[in-house]
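Read through the structures below before going on.
Coordinate-derived values only; no laboratory data. Remember, predicted model here, so these are calculated numbers, not experimental data. Cβ atoms are built from the backbone, for glycine too; each structure is taken alone.
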Structure 1
Amino acid sequence: MADEETMTRGRPGNDEPPLDDRKAAILNAVVTEYIETAQPVGSGHVTRTPGIEVSSATIRSEMAALERDGYLVQPHTSAGRIPTDKGYRFFVDNVAPGPLEDTQRRQVRQFFAHVHGEVEELLGRTSGLLANLTDYASVVVGPSHESAPIRSVQLVGLAPRVVLVLVVLSDGAVEKRTVDLTADASDTMLGAAGAHLSAHLVGTTLPAAGPPPPTGDAAVDAVVAQVVPAIIDLGVSDEPEHVFVGGSSRMAAAFDAVETVRSVLSILEQQLVVVELIEDILERGLSVAIGAEHGFEPLASCALVVAPVSVDGETAGTIGVLGPTRMNYPRALAAVHVVGEQLSRRLTRQGPGDGSHDDGEAD
């Protein structure tokens, strides 16, 4: 998984002059309080913030300056101020992720120690874990099977002339196809054909799979010849990556406007849109996209915290959380980081039915 040396939470090319320490402390106090309460923040609260030891008049003056510079906005004349997207951006870029609570760390550790099943089940349940940790909608984009090397090929007889082809990939996925044979095939024959296919296809990817050389056994070669097209077909599937969404029901509590909730839920149902949006954010070197930064108008009131998931050091998927711009960014960043690291380790080790589990600490 990419670390902060290779991925920034900030916006590339942002050459905004830095805020002085006092303005930064006041802005961070406003953002922190607004995230907690969803109420405009006045100078009176800021004066009670540890480390800010200036008068209320000075704080009001600094908050007015922050408003002029676009970091804060005053929704009503007599109200306090709330952060803008620019204010959240400063906060995200200058506040470290908060550590997960001990109970949450144990929850992550126990989840990955006991979760089993094929990769799709693992990813689906991981989306639920991430939603529970953050109270936001979570998105897990499954590994692209096109880039995952083949780990093994197995042929299982379902009937004398029907065989189930199981292609096990290095990311733990199992691709299946049923093939009708033109002649009966014994279990011994299927075993020999499967071993021959594995010997020549292991290490290649599905798009690169092709017919192996003949074995010299006419019956085995006939089975192989009938099975190979099904394996090749797996590599040309135009189905989108699997997208697992957890915590959709939490959107109602996260947003005030019903129309916003409806719009967000509609977007989450569109897998291709979600995948393209997350990929674009990562390609721009971001791990957090706030409001208009992600360039997708229907989610202008949302923030996305995302991270790549790796298998054997190669990016193989993505996880993230989607919530309002008034998101608890330290908690979301910590949860995405910890779960992403644990998921990467599990997918690297995962094998179908291997019963493997990771007892390592949640970082």
Structure 2
Amino acid sequence: MATYYPDQTTILPMTTIRRERTLPPDVIGEVTVQLDAFVSAVDVVARGMRASRYLVIDLRSALGTSDPAMMAARLHVRAGQVIRKGDVLAGDKKNRRTLLRAPVAGRVHSVVDGRLVLQTGLSEVNVRAGFRGVVTSVRPRGVLLETTGGLVQGVWGNGRNCLGALKMAPRGGLGVLEVEEITPDWRGAIVVSPQPLDRLALAKAEAQALGAVIAPSMPADLRPVALKFKIPIMLTEGFGSEPMNRLAQEVLESYAGMQASLSAHEPNRWSPDRPEVIIPAQADRIPPPPARDEPLRPGAEVRIIRQPYAGMIGRVRSLPRVPQRIENGLRLPVAEVLLPSGRTVTVPLVNLELFGRG
């Protein structure tokens, strides 16, 4: 059988975590920290400007010449320069009436083929570290940060981020919380609910100003509701009514009360980013980073992601060399997976992901 590389969900109580922090593609800016600098979660590591509009000015018409050398001699701004409304862009300064002035505030994007391009409607973009760590590499548009601590990746998020202390929800989940039980330390906290979310739990989470919610699952029809929430939501198992897997719950419980960084990335086929929570913590020794792009091997811990065994965790017992016939009659590459109950099931490779340590 050919080597198969499945998706991977990493859940580790202690590891070395490295993450890039870069400016978005439509932002021009600069890195604001140095190599080996220690940063906090809220420190800005890169800063830039984003334009909402572009204004093209024809220098040939404004200056009355198409001679590139003459236009260059009369140009008084450069690419990347931030200008105010009324600043001189080009012209002969000896004759003030011929000066070309900026009609709006903005930033000079470029000067090409006798045209000056202004970025206007600028807004500042700050890229923050997101977690406590050290700058191990400085790139043209961002940095690589490193820390040690716990890492729990999920399968779905609503696209929001936050920092806060981890707090475990009551045994019955968020839905059992009453207003009088919400103490100040709940507000702004990243609350972990081992129970699936429902509409009542979501309503209470937002009404009581929780910082974020980590839960195993929720009904698929609540997805549009969750996407409109102002607070981050991360699911560790997906849509449905699955309980939280044992490993994720144990890691999150072990860090209860500590500051964490939740990036509830919404899944995107064009981005490798996974929704995840990072809990920086001191390590007695520098642990290795999680293995990435690992092939599926016998002995690997896996999670089954589709029915009829969706959500179950087991270990690969063997990888048959030839495709096997499955229940629907198709012949597919499969793995034999040993479940905790002792039962061995045959699962198509596309229905598996590496889980835990990978």
Structure 3
Amino acid sequence: MLNMKKVDEYPFTIAKRPQEPVKPYSYFAEDVTFKNGDIELKGTFTRPNAKGKYPTVVLISGSGPSDRNQTIFGHKTFLVLADLLTRSGIAVLRYDDRGAGKSSGNFFTATLVDHAKDASEAVNYLLSREDVNTDNVGVIGHSLGAEITAIAANYNPNIKHIVLMSGAGNTLENGIYEQTRAIYNQMGASKEGIDLNEDILRAVIQTYKSSANDSLMKINVKAVLETFNTKVAAISEKDQELLELSVPLNIRNFGKLLNPFMRYDLFHNPCDELSKVTIPVFAINGDKDVQVFPQNLALIDSALKKSQSKNFKIKLYPNKNHLFQECTKCTVDEYYELEQTISEDVIADLVLWIKGQ
């Protein structure tokens, strides 16, 4: 199982973050609130200081409950993205996921569709503002957030374009298998250990999928895990440590996969939504991404060719990782070590594309 560690669990000092803006900002910034039903979503709206109607984007975070800055791996990725876009003449709304930061609601009972409806309400809120060009309101999603953008676009006709950053063209289930194999291989786990880890993941996920309800699922998953204890005991101590597998296997270690919302999210194919879009799409990935492999762009391209969108662009960035940092080792752990939060050549392309819509 792959569990990303929190920043404070790492023994080394986090690198400097030269791209993070420092107050006072050189532009207008306002804390805002909008609602989806009884859920209050709190965020920050930024735009250039001069009065006017600006092209505007909503930022949608990836997997796991995220604050409005999408603070991950020691980087405030959305704070930096919003800052660079705003200083280039584009207004930005970023917000805390439901159940995260200052937003109400429960993240762990919400599917991708629920998050897409939150994003839709963010767009509807923007339509009420006098400083927003309502003919150029888009949504940018990063990682799993890219899947949310397509669902939101098909749900809300007021979304005029979408950007998929490190978006998948395959199911989350298959992405998990690909991601864990790549990352554990980089970490030095043996092929035997990696194969066993994937066998366990597949068994847990398929048992979860086939169980009639959550109570039966817990019983069934525990029974399945027991069948792997002997095999886990047989792999090296190094593999057990790297793969975070120990005997007896504990269902709690797989809790992130077994949340209620995963019954939809794990098996949803993002290309199903992408093939239905009718608006402009810009899909980008880094060629060194080990979380969402660059070959996903080919799947996205194929889906968009089936859609009614007459304006879509696909771009692969050399030597960029999942966060669009210019990487050296291009491992997940390197995210922390790099001072750069996002490459500015990616920002330049986003600015040109968004302003051109």
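As an exercise: percent of Cα pairs over 32 Å apart, calculated from one structure in 1, 2, 3, equals 44. Which structure is it?
Value 44 for percent of Cα pairs over 32 Å apart corresponds to 1 out of 1, 2, 3.
Suppose mean count of other Cβ atoms within 10 Å over residues 23-30 works out to 14.6; of 1, 2, 3, which structure was it derived from?
Only one of 1, 2, 3 returns 14.6 for mean count of other Cβ atoms within 10 Å over residues 23-30, namely 2.
Here distance in nm of label points 7 Å out along Cα→Cβ at positions 63 and 319 was calculated and came to 6.3; which of the structures 1, 2, 3 was it taken from?
2
Quick check on the output: -2500 is helix-only ellipticity at 222 nm (-39500 (n - 2.57) for each DSSP H run of 4 or more, over all residues; to 500), derived from one of 1, 2, 3. Which one produced it?
2
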